[in-house]
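K.L.:
Below you'll find a set of structures to go through.
Read-outs: derived from the displayed coordinates by stated rules, not from any lab. All of these numbers come straight from a predicted model, not from anything done at the bench.
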Structure P
Amino acid sequence: METQTDTTPRMTVCLVAGRDAAERFPTLIKYLQLGLVDESVATLRVVTQGEPLTTLQAGTTVLLQDRPLAWPLSRWSRRAFIRDAVSKLESLQGKAPAVVHGLSPATMDLATEIAVQSGSDLVFTVSSVKQVEDTAWVRLLTRASALTPISPGLADMLPPAVRSAKSVEIIPIGVNPASQISAFKNGQRAPVMVYAGPLGEDEELDTLLRAVKQVVLRFPNALLFMLGKGPAEDHLRRTVQSLEIRDNVTFTGRLEEWRNVLEAADVFCVPRAQVVWREEPMAALAAGVCVVAAEGSLCDELIHDRTALLFPQGDDGAFAQCLLRLIGDHDYARKLATAGQAHVRVANPPAQLVSRHLELYRRLARPHQTLAFSGKS
């Protein structure tokens with residue numbers, strides 16, 4: 001008896017991302033890449049200069065790293081890199097359809113050029129307010145076949161002309177929750193607050209430090225760990241000294257394994273409403289840490305008094321009251337942390353992230369397969 005074989009060409013996906021994406025949502029890249037390997041999808045990872053390579057290479061994934069030359073050879077270097085990327089994509093592709101997925105706002109133009117020169121469908125992940133407001137970036141969005149905003153808020157911000165003309169599918173980041181909650185699991189230990197992210201001048205970190213000062217007046221042993229680096233660090237250190245909370249605040253620098261810190265944390269602080277999507281708040285929810293965040297964040301998983309406590313941005317008094325409520329009422333805090341962890345367990349499973357991306361890629365590839373087969377006699 002003859003066995004029928006599947007003659008459908010294997011799909012090929014080119015993932016393009018830079019350091020901005022690798023720092024803000026590495027989980028998306030990791031789970032998506034591993035999911036493609038598991039589904040035997042030929043995968044090319046285009047990595048721009050400076051992106052960390054740890055955890056990025058998996059299975060049969062082909063990795064191509066950009067190492068641009070300085071001016072005056074920069075343009076030539078860029079063209080040569082794009083030719084190399086297209087050549088590698090075509091060698092993987094064969095007669096199969098291909099999709100180029102721009103995961104990083106900073107590399108949207110690179111993903112576009114690779115898609116155009118290889119004749120591939122183009123997908124963009126939308127993860128930043130600037131992507132939907134900046135004229136040059138919106139122009140690139142119009143060239144995509146499909147858009148995948150990370151949150152409903154970003155989908156709503158898309159210009160009507162873009163939203164009506166493109167396939168728009170909201171695909172949340174996936175996360176693996178811890179087996180138990182971390183918040184206040186040891187009532188005898190000093191309360192631990194954590195901030196993880198860039199130490200920038202526009203991150204409202206002065207508001208955080210002033211709020212912590214009010215907390216320390218009530219709980220002198222309370223601790224704040226600042227995980228990250230940035231141009232405002234010297235100013236923030238001076239602010240810590242002027243507020244007389246130097247013994248309560250520790251600057252750790254940027255930690256590769258910052259998620260491990262959450263296992264010993266009680267409260268995660270988000271002092272500014274996010275205008276670029278970062279996964280740290282959702283990672284805190286998954287770890288069972290209480291989250292206190294400024295209102296208006298792109299992280300839709302932060303729901304006031306259900307999964308987190310929210311306060312008006314810039315109001316250090318309201319910020320402090322949220323922190324004091326959690327530190328002063330461990331039963332309420334652990335209830336909030338439990339609810340937050342349960343929410344992301346249901347709403348953000350990694351398998352959903354992978355399956356919905358695969359479904360989108362295959363939907364885009366299907367017309368190409370139909371055209372290819374229709375020419376056969």
Structure Q
Amino acid sequence: MAKKTKKTEVAKSDNPVTNIINKKYGRIVQSGSAVLESLENFKTIGISPALDIALGGGLREGSCVVMTGDPKTGKTTTALYFAAKAQKEGKNVVYLNTEGRLTKENFKGIKDLDIGAIEVMQATDEEPIVPAEKYLNALESYIKQTPDLVAIVDSTSNMVPKDEIEGEIRTGVRNALPRLLSMFFKRISGDVSRMKAIVIFITHNIANTGGSRWAPSKMADCGNMLQYQAGTNMVITHRGKWEVPKDSGQHVGQVANWLIKTSAAGGTPLKTTESWIRYGVGIDECQEISQIASEFAMIERSGAWYTITCAIDNKEDPVIKSWLIDNEVDLEDEEAITKAFKFQGMEKVTNFLETNETITQFLYEQIREVLL
């Protein structure tokens with residue numbers, strides 16, 4: 001005789017209608033407190049100090065993220081740098097190389113990125129043509145079936161629907177990508193949260209031809225549905241050159257100026273921040289901490305000299321005290337303590353923080369107490 005399947009017990013509600021619905025359709029109704037408890041269990045994973053402060057902590061599980069900007073402004077670097085952070089949290093990373101422009105520098109230039117642990121979806125010799133439909137259907141499968149997923153779509157703008165790929169290059173073909181994306185987001189909207197996934201969509205700026213004189217000159221590509229679905233919406237408004245020494249030295253990286261429109265982690269909308277991207281590293285976190293600390297007088301400048309006054313003022317703190325003892329600095333000698341935390345040039349401050357992780361973490365915690 002066939003074994004009877006054991007029915008899953010459904011928690012009873014005080015509302016008899018809810019119990020009927022859950023029995024008939026499956027447990028699709030939960031109490032608000034149960035939903036809130038689930039949301040509070042979502043982790044927030046940081047990107048970098050400057051971005052985390054603007055975002056309210058970083059990127060939250062169960063959310064879609066849109067990163068928009070002009071070409072070569074740091075979107076891919078930022079996304080891959082976050083991927084390295086996510087890997088340390090046990091996340092599975094999938095990268096959709098829709099543009100086909102991934103280079104060895106993209107991978108090798110990111111500190112701590114485990115390249116072998118990333119799944120890369122792209123055109124291959126066996127499948128030389130990958131239309132948008134294939135990318136989106138494959139991504140849907142990853143989202144629905146892979147726990148602890150971080151997916152990076154680079155870029156959404158470069159996906160090409162099947163109708164546009166087939167035949168010769170021609171005019172008169174309607175852009176079907178916004179419609180495909182709309183269908184995709186409707187299908188995966190509940191699954192992103194259910195599976196605690198973080199899905200990053202990189203998209204390009206295009207000219208805004210809406211006609212209103214109050215409208216911005218640029219807008220994100222790929223239709224409105226992408227913007228509506230984004231729990232976190234990040235825009236690189238412009239970038240600057242990073243030279244050491246400033247304005248005359250070696251070109252070591254670039255400064256990405258971000259506008260955080262919205263953040264699923266709870267950050268205040270429309271915050272701005274600077275992210276410092278160093279070639280061969282990714283985001284230079286020590287540089288970001290140094291810059292923020294300088295803005296809040298935790299690091300004071302006098303001419304070309306920079307002093308970490310926050311450490312000097314807190315010399316009795318266990319972290320600072322331990323560092324002074326380890327480095328044989330006399331705790332009773334004020335001049336020696338000041339000298340230990342005084343540097344000529346911001347680059348030397350950054351180098352000091354890179355080699356003294358406990359001081360870096362102490363300084364970052366002081367910043368977080370003020371700003372978060």
Structure R
Amino acid sequence: MAGLYIHIPFCRKKCNYCSFISFRARSLVIERYFQALKKEMQLYSRKHYIKDLVFDTIYLGGGTPSLVPPKFICSILDDTLGMFHFKSRDSLEVSMECNPDSVSQELMEAVKERGVNRVSLGVQSMDDGELQFLGRIHDRNRVISAVDTLRRAGIENLSVDVIYCLPGQDREGVISGLKEILSLGPKHFSCYELTLEKGTPLEESAAKGTFKLPCQEERLELTMAVESFLEKRGYGQYEISNFSMPGFECRHNMGYWTGEEYLGLGCSACSYLEGKRTKNTPVLEDYLGLLEEGNLPICYAEELDQKARFREAFVMALRMNRGILITEFSEKYGVDILDYYGRLLGRMKDYGLIRFYNENKALALTPRGRYISNYVLSHFV
């Protein structure tokens with residue numbers, strides 16, 4: 001199975017913490033962009049290695065896909081279903097990222113009819129002051145209104161994004177926000193600590209001493225509080241930052257973490273196919289121009305050898321709470337885990353960062369290992 005990602009890089013306003021590729025939405029550029037997307041699909045659909053792929057997920061990410069007029073989203077979904085092979089239309093997971101400020105009844109009813117059955121809503125916080133700090137252009141009431149619109153359109157599989165570890169935030173404040181979001185009935189939570197990405201307004205403000213983020217001990221306390229709160233309410237943590245009700249894990253993202261192939265379409269999108277990683281140009285005009293000339297917009301390509309594929313898959317799989325089945329994983333990638341990482345795994349186990357279970361046939365990060373996962377996983381790259 002493989003995943004299909006489509007990047008829609010348009011936003012009304014770039015958030016203060018965001019480092020993703022996005023551009024202001026202008027009608028003429030949007031039209032050119034979707035024409036280019038269709039051309040990119042056509043070029044890939046003729047490739048032999050794409051003809052043999054069977055997709056079981058589509059993910060519309062951004063940017064803000066919900067900002068685009070419905071006709072463009074519907075058209076690209078129609079093109080997608082017509083050009084590529086899918087396991088089953090009935091079981092296909094089709095996710096779309098939305099921001100509360102751009103959710104409309106017309107849009108959601110239209111995309112639901114075209115197959116969108118899962119929405120990832122960029123809530124981030126239910127506190128208007130925190131939303132303003134993050135540079136979001138919606139407020140608490142708009143979140144509630146957006147969820148109501150989704151329900152009326154018949155979309156029940158709702159995932160929400162939450163950002164925590166904001167300046168001055170304490171356990172009580174984080175839990176209060178989660179309780180309010182919980183009342184909206186989401187099936188899935190993606191919860192991220194606020195990080196200061198280079199070149200963003202928040203990173204620049206922090207460098208000037210305008211605000212101070214919670215210290216490491218405070219961040220750990222808040223992370224433990226989030227995990228405990230969601231677990232007690234039936235949301236299983238299946239990946240470092242992701243929690244879901246049973247059966248509502250994001251299949252598309254699980255494909256990334258379990259080493260499945262994926263095709264990325266759109267400006268700055270990445271693909272992983274036949275052991276090769278490629279990336280499209282992040283320059284919008286270059287993306288449009290190359291496709292208008294009939295060329296794929298790839299700006300970077302890397303062929304991964306056997307051990308590189310093994311290392312990358314190992315690191316990604318360790319992000320999942322279920323961890324790795326040692327023998328099965330070793331056979332899949334042709335590299336023995338215990339031979340390759342034996343000493344390192346032993347040290348990580350001694351430090352309480354990795355645990356062996358199921359009679360030593362499987363391994364996973366411990367809770368402590370998850371809390372410093374970037375540090376732990378960097379040793380296996």
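K.L.:
Taking mean projected area of the Cα convex hull in nm², for residues 182-293 alone as the criterion, which structure among P, Q, R has the greatest value?
P.N.:
Checked P, Q, R; max of mean projected area of the Cα convex hull in nm², for residues 182-293 alone sits with R.
K.L.:
One of P, Q, R was used to calculate Rg/Rh (Cα atoms, Kirkwood Rh), giving 0.96; which?
P.N.:
R
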